[in-house]
Structure 1
Amino acid sequence: MRIAVIGAGFMGAVIAAIYSARGHQVVLHDRDERMLASFSERVSPIMGLLAGDASAGAAIASGIRPEPVLAAAIAGAGLVHEVIHESLPDKQALFSELESLCAPDAVLGTNTSSFLLSDLCRDMEHKDRVIGIHFITPAHVVKVLEVIVNDRTPGPLLTWTQDFVRSLGYHPIVCRESPGFIVNRIQLAMLAEVHRMLDEGLASADDIDTAVRLSLGPRWALWGALACEDLVASKRTALAVLDYMHGQTGREHFEPTETLRRMVAEGRLGAAAGRGWYDWTRPNDELVIERDRQLAEILKWLEGQQSIRG
């Protein structure tokens with residue numbers, strides 16, 4: 001397939017390289033010809049990971065054609081993927097221009113990490129042409145890709161996008177439009193709380209990072225947030241702790257949801273009860289043994305790693 005990537009910053013250059021590595025014909029557009037001239041040099045550090053050797057990396061780079069004229073870049077493209085800087089007015093103007101230039105059956109994708117599709121498409125006539133295809137940094141390493149939809153997204157477009165993402169070797173996760181989507185909404189909420197802890201002098205940056213690196217991080221990496229909650233804490237305990245923290249701090253984000261209260265009332269307390277966010281059919285003793293084995297294994301590996309911060 002011919003793909004036009006609009007925006008030759010580092011993220012756009014990386015995405016173009018990912019597409020080229022999967023055999024697609026890629027045209028990379030930027031109105032700043034200096035960005036086009038330097039894209040190959042800037043993306044060269046990731047070529048080894050994508051290709052495995054220098055010659056294969058050169059082939060990936062050679063499969064990307066720089067094009068400073070937008071109309072020429074998108075001609076014949078089945079997918080036009082916007083990866084310009086995170087400016088809502090600039091993205092709105094670009095999508096209005098793309099709607100007038102692109103073939104009617106071309107998929108219009110956006111790599112926005114925060115803006116609503118409804119806002120991006122505000123000035124378009126055919127708003128159902130746009131879908132979020134959001135790579136997570138570093139895009140050539142993280143194999144999860146957010147697919148952003150809204151009420152206007154046609155079912156066939158969502159199916160096509162999921163199949164396309166899988167063909168790249170990535171896992172599509174579907175999210176309805178919301179500020180920050182999934183990954184940024186989680187990580188920015190956590191970082192905001194970490195920043196408050198530092199402002200309050202509760203702990204040092206090093207101790208907070210160590211707590212995440214050797215506690216929260218491995219558990220979430222193994223099981224995800226919700227399965228982890230099922231495996232390590234009763235919902236009754238989670239509700240009691242949240243009620244206490246909300247009462248102590250008055251902060252709205254600690255207030256338990258009605259969903260959590262309902263789960264406690266219904267006895268959906270987690271893996272030990274056989275059901276929580278998930279249904280657990282294995283005996284709890286077996287789950288605990290397997291949980292602990294997995295966690296011990298990843299912690300042993302982590303403790304042997306030198307922190308990147310030196």
Structure 2
Amino acid sequence: MQDQAEKLRQLVRGRQSSRGAIIKQPGLQARVITVTSGKGGVGKTNLTVNLALALANMGQRVLILDADLGLANVELILGCTPRYNLLNLLEDGYSIEDIIVDGPRGVKFVSGGSGLCELADLSEAQLQKIINQVVLFDRWATVILVDTGAGIHQSVLSFVLAADEVLVVTTPEPTAIADAYALMKAYSSNHGRLPLKLVVNRVTDMVEGQLVTDKLTKVAERFLGLPIESLGFIHEDPSVMRAVKSQKPLILAQPDSLAARSIEHLAQKLLYGKEFSTATGIRGFINKFLQIMQ
């Protein structure tokens with residue numbers, strides 16, 4: 001089992017495999033940012049899509065990887081439906097161009113779903129075939145946003161632990177705050193050490209957002225020794241629900257709304273704020289993911 005796991009890791013790192021295949025290391029790596037939450041219904045996927053569009057408006061080349069194993073909310077909000085997912089790359093005649101869907105403002109979208117979790121169960125040859133295609137993400141994207149499911153299931157934690165950066169989304173509701181802390185605790189218990197970036201959604205005002213941030217920051221630092229960085233707040237705004245019902249991203253439907261401006265501020269802080277950890281790209285993400293899943 002250990003030998004097989006090491007072979008998979010060598011494939012992802014681009015070393016010579018036992019079958020003689022070599023994967024070329026790209027020059028520049030994309031920032032892989034996982035967007036997650038402890039509880040469903042806090043606006044995580046909506047934030048992912050609109051954050052992608054805000055970053056695209058700032059000149060970034062953004063790709064969304066849908067890693068929610070149960071739902072397909074990204075495609076509903078983005079307004080585009082993929083015909084294929086990662087596992088279709090195993091079939092003859094399919095390439096990375098077939099599974100990438102073009103969204104608005106140049107944002108690209110890939111449905112990962114259960115295919116991501118199944119990577120660890122593939123043979124060396126099958127994994128090689130997928131990786132040879134997926135590493136091309138780094139040649140195009142500057143930012144890859146990974147939208148996970150909610151909660152602390154192993155699949156969710158694996159995506160969180162494998163990313164270069166992690167955005168945790170919550171709301172001021174007590175259950176959402178408690179579940180956000182549960183996610184932080186699970187992250188810390190699994191040796192996650194990178195500072196988590198916190199986004200508080202649906203705040204009535206800045207005071208409420210700051211209270212939630214202070215509460216989570218203090219308990220995470222005191223009981224987990226885990227640093228939390230506040231990325232900012234998104235104001236409660238009826239424009240969000242109207243955009244969802246129209247199946248059009250808020251940034252496009254209501255660009256001047258309070259919530260849209262809040263998300264644009266988050267994008268600016270994410271792009272130009274504190275220095276981020278070294279970007280390892282999609283190759284590094286898959287490598288860490290496979291190590292966790294073995």
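Readers should treat all values here as calculations from the given coordinates under stated rules, not as data from a laboratory. It should be emphasised that the depicted structure is a prediction, and the values quoted were computed from it without experimental measurement.
Have a look at 1, 2 and say which one yields 11 for relative contact order in percent (Cα under 8 Å, 6 or more apart), as calculated.
Working through the options, I get structure 1.
For helix-only ellipticity at 222 nm (-39500 (n - 2.57) for each DSSP H run of 4 or more, over all residues; to 500), the calculated result is -13000, so let me know which of 1, 2 that is.
This value belongs to structure 2.
Which structure, out of 1, 2, was percent of Cα pairs over 26 Å apart derived from, given a value of 58?
The read-out comes from structure 1.
Name the one structure among 1, 2 that semi-axes √(5λ) of the Cα gyration tensor in Å, for residues 31-102 alone of 27, 14, 11 was derived from.
For semi-axes √(5λ) of the Cα gyration tensor in Å, for residues 31-102 alone, the value 27, 14, 11 is produced by structure 1.
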